[in-house]
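What follows is a set of structures for review.
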Structure I
Amino acid sequence: MAYDFEINKIKKEIKKRKAKKILLQFPEGLKTKAEQVMKQLKGYDVWLSAEPCFGACDIKTKGFDLTIHFAHSKMLPNKKVIYIETPSDLSIKKSIKKAIPYLKKTTTVVTTIQHIHKLKEAEEMLKKTGIKIIPAKKGKRATYKGQVLGCDGSAALTEAESILYIGSGYFHPLFVSFITKKEVIQANPYNNSVKIIKPVQWEKEKYLRISKAMNSKNFAWVFSTKPGQKFFSSNKVPKEGYKIIMENITPEALDYLPFDAFIITACPRIVYDDWKNYKKPVLLPNEYKELKKIKTKDLKK
């Protein structure tokens, strides 16, 4: 398996922009490829960002003439940033064949940026078996039709009976299952496995989070300085809510603060992926709203 890092494109852009100091940003899973890229950019003043990179929303430019951001498609317009989508050459055929028996008569196919160029191939394979393809949509924050992000699975909101997700990991297909309220069949081309993911797990964890926060009295709203994670405006915060602003939101940073619970307005994966790692309750804004409704009903009884 190999990824296309588009080295020639990067060199042309460096020359075109007359950039002297260059920053490379990789997501965690691709940082192991950093030396490979840096070797091919010898002769330039290239720096590697070793800080966590959570997506296309998380770009860093301060102190550099140019930032090369790998493995995500363009989300934020910034003249100092080049997005290198880094497609994978991995074959999807075996995993798709294994997934076919689990699919219904009408299916929508979605995937991440690494496999988006294989979307048509997957659809053609399914059509040959008699499955009708309901084309995926273009998500609110996505670049391509059929592309899903950690914070945007709206590409899968179609009338199809089943959804096929191509890719590894658990979060993306689980998120798609949650917002569509349908089973998602995951075809993983990295190990040619197939999983059936149901929305019930997501709902269960949501109410566990709400239950954990039920007795909390003072809530703090947490805002991120990351340029693409400003999902919620501070003017929507209730007057009784405290406000916190920070860059990297972690259990170590929040748990010692003098508040009972936190409402995370930044990347939803902070809550979805890591809520069990926090000693204190963490909620999303819509979960806090639901908590307030439950408390109001209890008071009226």
Structure II
Amino acid sequence: METSKLRPVQDIELKKPFSVKSIIDEMRNSGGFVGRHLAEGIDILTDMMKNESCTKFLSFPAAPVATGLRGILRDLIRLKLFNVIITTCGTLDHDLARSWGKYYEGSFGLDDKKLFRKGFHRLGNVIIPREVYGPMLEKKLQPFFKKLYNEGKRELSSNELCKRLGEFVDNEHSILYWAYKNDIPMIIPGLTDGAIGSQIWLFSQTHKDFKIDLLKDEQLLSDIVFDAKSTGALMIGGGISKHHVLWWNQFREGLDYAVYITTAVEYDGSLSGALIKEAISWGKVKTKAKQVTIHGEATALLPFIIAALMDKIGI
């Protein structure tokens, strides 16, 4: 290896006036671990956003929607920065519950037995009143499903359901609302794994012909992927939402841009722990793709990533 072809590590200089963009620019040449990956991820997202022919996927699990990061995710959709959303059932649960009620700050160290007795759920260090979650969703959604049924709806894809929920919630703080408002497909491949799925099941007990057609979502994804000139993705967290993005993009020889944020480890062989470069071996990410895995917790990293990205693309 010839040092003349290598880039020297440079110290980060905190030059006034400070800005997120200036610090990220310094991190790009720092040579240092996750900091450099963070800067590389912002560069990749910038290139992806500037490529107008690129179909852009956003995937994330439910937990961040219980936090203030919901606002960042909502604004990415409100500003139409992404063309397709793939997430989990819990995203719908938290987005609707927070549209109709309030979650509260708590602590990881709270006594869960006491919380249970007093009628609270704990999600990390977020506290959710029990009545704001399951009972509230049942109260609101059973009449909603009845309305759909009375309109003659018997089968809906998860995307069609999300659009109707976005119209129904009519709340500008809501992720569902902005996906509906901007006609951005929102697909939930694991729709039965959460409170919304349970409410659909409950309604179906007295309306046996009311069904969710997940294959209709798959046809939509097929049409999107095969029509795309290029594709890119910001994947926040692992699991089914990350995998569904990768899975469908293998049919067009892989993503052209990929940024993955994760706290998971690689050595257990899990999909959540798998680095983006592993997906190259499956044909889910192109060999020449611009890609990076950023190890870190999304509520800490994503606000800085998006702030720097919006600065770079002029929003």
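What follows is calculated from the coordinates using simple rules that are stated; it is not laboratory data. Being a predicted model, the structure only gives us computed values, none of them experimental. Cβ atoms are built from the backbone, for glycine too; each structure is taken alone.
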*distance in nm of label points 7 Å out along Cα→Cβ at positions 107 and 147 was computed and gave 4.2; which structure, I, II, did it come from?*
II
*asked:* Taking distance in nm of label points 7 Å out along Cα→Cβ at positions 203 and 267 as the criterion, which structure among I, II has the greatest value?
replied: II
_If Cα extents along the principal axes in Å, for residues 123-234 alone is computed and equals 57, 30, 29, the structure in I, II_ = I
*P(r) over Cα pairs in 10 Å bins from 0, in percent was computed and gave 6, 24, 28, 25, 14, 3, 0, 0; which structure, I, II, did it come from?*
I
*State the single structure among I, II that was used to calculate helix-only ellipticity at 222 nm (-39500 (n - 2.57) for each DSSP H run of 4 or more, over all residues; to 500), giving -8000.*
I
_relative contact order in percent (Cα under 8 Å, 6 or more apart) derived as 12 - corresponding label from I, II_ = I
